[in-house]
Structure P
Amino acid sequence: MGSTATLADVQAVYDGAEGDLWELIMGQQIHIGGMRSSMELADRAGLTAGSHGIDLCCCNGAGMRFLVRLRGVAGMTGVDATPTVIARGQARCTTDGLADRIRFVQADVCASGLPAGEADFVWGEDAWCYVADKGRLVREAARLTKPGGLIAFTDWVEGAVPLAADERARLLAFMKFPNVETLAGYRAHLEAAGCAVLEAGDTGRFADYVDLYLAMVDRQLTYDALRLLNFDFATLDAVADEMRFMRDLARAGKLAQGRIVARTAR
C-alpha cells in the first residue's frame, strides 16, 4: 500500500527548509553512509576510470562529483525534477571546476528523454524511494545503459520483517515517499527489464547512522537546525521523534538501506 505523496510534495521538500535540514545533517551526499557508501557501491559495481554514467534522481550532484573526482569517471549526466537542487548542483560543479564533465537535465527520471544505450552505467543513491513507479524507473535505467552495462544504486527498502500498516503509513507520510520497495521487488523489476542481478542486500548501516545524525543535531548542530526551522523547537523535536521511529524500524529489521548491482543484457 502506498501513500498520497506526489512529485510536487518531494519537490517542496528539496525546495525548502526540510531539504536544507537533511543536507545540514548528512552533508552534500544526502544518503546514508556518505562517501563510504559511495565507495562501496562503486567498488562492488566495478566501475572503471574513463566510463560515462547517468545519475537518476541526482539531487545536487554530489554523487556525480564524487565519481568524477575520486573514481576517474570521464563524464556524468544527472537527471532530477527539482529546479532548486539542479541550480545548486550546477553552481557547485562550477566552483569545483567540474562543470565540463558533469551536466544536469531537469526531467522525469522515468522518461528522461536521454538517448538509449549510451551510458556505461546508471547510478542512484537513496533516492529512488521518492519515485512512485519503481518498475518504470528500472526500465528507464535499463534503456539508458549500454548492453552489458551496469545499474548500481542504494535505496531505502522495506526489510526482511514486514512493516505493519500503521508503521508504513507513518514512514511514508514523514518521508514523502509514495511507497517503499523491497529487495525482492527490485530484483523482480530488474529481471523483468532483462538484467542479471549481481547483488541485492542490506548494507546493515541504517540504524547506526540515524543515531549518528540524531547525536550531531543534539550535541553540535542544534542552533543550525533551529535556524532552518525558524527556531521552531516543536518541529525539531517532531523531526527527531520520526528519526528515532525510523531507527527503531531498522533495528527491528523492518527498514534498511539496500544495495543493488545489476548488469543489463548483452
Structure Q
Amino acid sequence: MNVKPDFSKNANQATTAPAFLSVWDMHAYYGESYIVQGINFNVHEGEILALLGRNGAGKTSTLRSIARTGSPMVTQGEIWLDHKPLHLMESYEAATAGLGLVPEDRRIIAGLTVEENLQLAQIAPPIGWSLERLYELFPRLGERRKQEGITLSGGEQQMLAIARALARDIKVLLLDEPYEGLAPVIVDEIEKTLVHIKEQGMTTIIVEQNAVRALELADRAVILDTGGIVFDGTAAEVLENHELRAEYLAI
C-alpha cells in the first residue's frame, strides 16, 4: 500500500528570530473558490523566501493577498509588516507601508520613458533609491533612460519593473514569476541584482515556476499545495529532499 508522504512536521517551524512579515491564518477566495486556506508563515528581515508549489497551488494568490490587491478577497486572518497591520489596509496603504509587488505581466506604462516610469513611482525626495543608484544597479536602464519602457526587451522590462518597485523605498519586494520567458543569461543578471539588494537589507518573496533556480537563490522556502502549506523550512532542505521535490514540485 502506498502512503502519501507527510512533510507537515516542517510546516510553520518556530524560529528564535523576530518576524518582519507575518501571515497568520489567512483565508482568501476568488468568488466562491476557496484559494488560500488558513496559511501561516513568517519572513525575516533581509532574507529571500521562495514561495513554491505546482500550478494552482495558491502561490500568486498568496502574494496578491499579502499585497492587498483585492483579488483574491481575503476574508480572514492577519498580515503584519514591521508591526503594521496590512490586513486593515487598502492596497495603496500597504504599498505606502513598504510592500512592492512586481506582477507577472510587469505593467510597464505605455507612452512613458524608462526614466518617466521610475519618476512616477519614486517618492519625493528619495530616501534610499535615487535614480542614480537605480541606474548603478541596472546599467542597461541607465543606457536606455530616454527610451519608451514598453519597447524594451523582456529582460529589460523585468529590470524596469523591479527598479520601479525599489524607487518607492520599499521594505519587502514581492516577485511573481520574474524569470518567465527570459533567457538564462538574463536570469543570471537579475539574480545577481537580487543578491546585491539582499546584501543591503532587502527582504524578498519570490514566486517562481523554475523551482531549482528559486531555491538556489533563497534562504528559506514555503511550499503550497491546494491552498495550504505542506513545508516551511530552509531552501537547502528542499534541494536535498528528493521525495519532497518529486511530490510537490515535480522536480
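We did not get these values from a lab; they are worked out from the coordinates using the rules stated. On a predicted model such as this, the values are computed, not experimentally measured, just so you know. Cβ atoms are built from the backbone, for glycine too; each structure is taken alone.
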Of the structures labelled P, Q, which one yields 22 when relative contact order in percent (Cα under 8 Å, 6 or more apart) is computed from its coordinates?
P
Between P, Q, which one scores greatest on FRET efficiency 1/(1 + (r/R0)^6) of positions 36 and 196 (r between Cβ atoms, R0 = 25 Å, to 0.05)?
P
If we compute Rg/Rh (Cα atoms, Kirkwood Rh), for residues 92-203 alone for structures P, Q, which one ends up with the highest value?
P
With Cα Rg over 2.2 N^0.38 Å computed for every candidate in P, Q, 0.96 is reproduced by structure P
Quick check on the output: -14500 is helix-only ellipticity at 222 nm (-39500 (n - 2.57) for each DSSP H run of 4 or more, over all residues; to 500), derived from one of P, Q. Which one produced it?
P
Given structures P, Q, which gives the highest value for distance in nm of label points 7 Å out along Cα→Cβ at positions 84 and 156?
Q
